[in-house]
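Multiple structures are listed underneath, in structure tokens.
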Structure P
Amino acid sequence: MKTLPSYKGCFVCGKENRHGLRLQFFADQYVVRGTFKAQDFLCGYPGIVHGGILASVADEVMWWAASWKKASSCVTVELNVKYLKPASTGQEYELIAKVIGEKRRIVEVEGEVRDRGGGIYAAAWGKYLIFSGEKNQETIPLLDFKGCSEEVRGRYVKDP
């Protein structure tokens, strides 16, 4: 699996966001994975992860799946989450996403938040608009490639 970069200030993946989750994502072909341990301060009801947090981590893993597939930054244009059962704080969850379709610059992705045993807590689907040209190049300095291979860096950084 290949270690993916992060966006420095991102709430979910940014290593420089001291209030963020600082999650790390990995690519295996075009499937992107990560893990998430829900701390108590991320609850809605006591002991239950807030639905907005589950939506955020699902969106992030799907965003990275779209980004990795197209070797470009993107923006979420549609996000749908189906909550299947309450996710408890203090438990580690696996995040997984893969691209399921592409039309021009829109990439469709599906993702899941599940436990180690495969139990699904949230199923998600989203659409992501891929940046092109100059807009994508503006995002490159925001990426943190620490821990990434040159192959991964080369997918995003296009030398002139």
Structure Q
Amino acid sequence: MASVYLETSVIGYLASRPGTDIIFAANQLMTLEWWNDQRSRFELFASQAVVDECSAGDPTAAKERLVFLNGIPVLAINAATQNLAQELIRRVGLPAKAAVDALHIAIAALNRIDYLLTWNCKHIANPAFRRKIEDVLNDAGLRPPVICTPQEILNV
């Protein structure tokens, strides 16, 4: 069974109320479709970074986000993940504010996760960064996870 790392933006879409923006609404529907109809085909994982991000902000909204993480194994963050995240920031050219995004990538790679599922197309599922991310991970002797959106994984 293929493994999937759930990045925080996916949980955010699952827990969000329906929006009026057509792109947001379409992304939300695809995320819900994958969650309801296809997630059982995958072994799901999150990390303490995902838990921390989902716990932030409005307590009611945080509680609604955390429901989706019930029963999903939480992968550890250690010195190796921190070091790899720093290397990703340095070599990929991610801004310092994207440190947690680099951490998500590092956690997925170090845990040999098959897919990193995200709606973060600015720093993670960004075509301009994907090859650089793969180069850093390959240089570290790691197999890069397939970075994709719920729309893309619907076709797997």
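Derivation of every value follows stated rules applied to the coordinates shown; laboratory data play no part. Nothing here was measured: the structure is a model prediction, and the numbers come from that model. Cβ atoms are built from the backbone, for glycine too; each structure is taken alone.
Computing helix-only ellipticity at 222 nm (-39500 (n - 2.57) for each DSSP H run of 4 or more, over all residues; to 500) across structures P, Q gives -6500 for structure P. Please state which of the structures P, Q yields 1.00 when FRET efficiency 1/(1 + (r/R0)^6) of positions 93 and 133 (r between Cβ atoms, R0 = 35 Å, to 0.05) is computed from it. Label of the source structure: Q. Each of P, Q could give mean count of other Cβ atoms within 10 Å over residues 21-28, but the derived value 13.2 comes from Q. The value 25 for relative contact order in percent (Cα under 8 Å, 6 or more apart) was derived from one model only; which of P, Q is it? Answer for the origin of the read-out: P.
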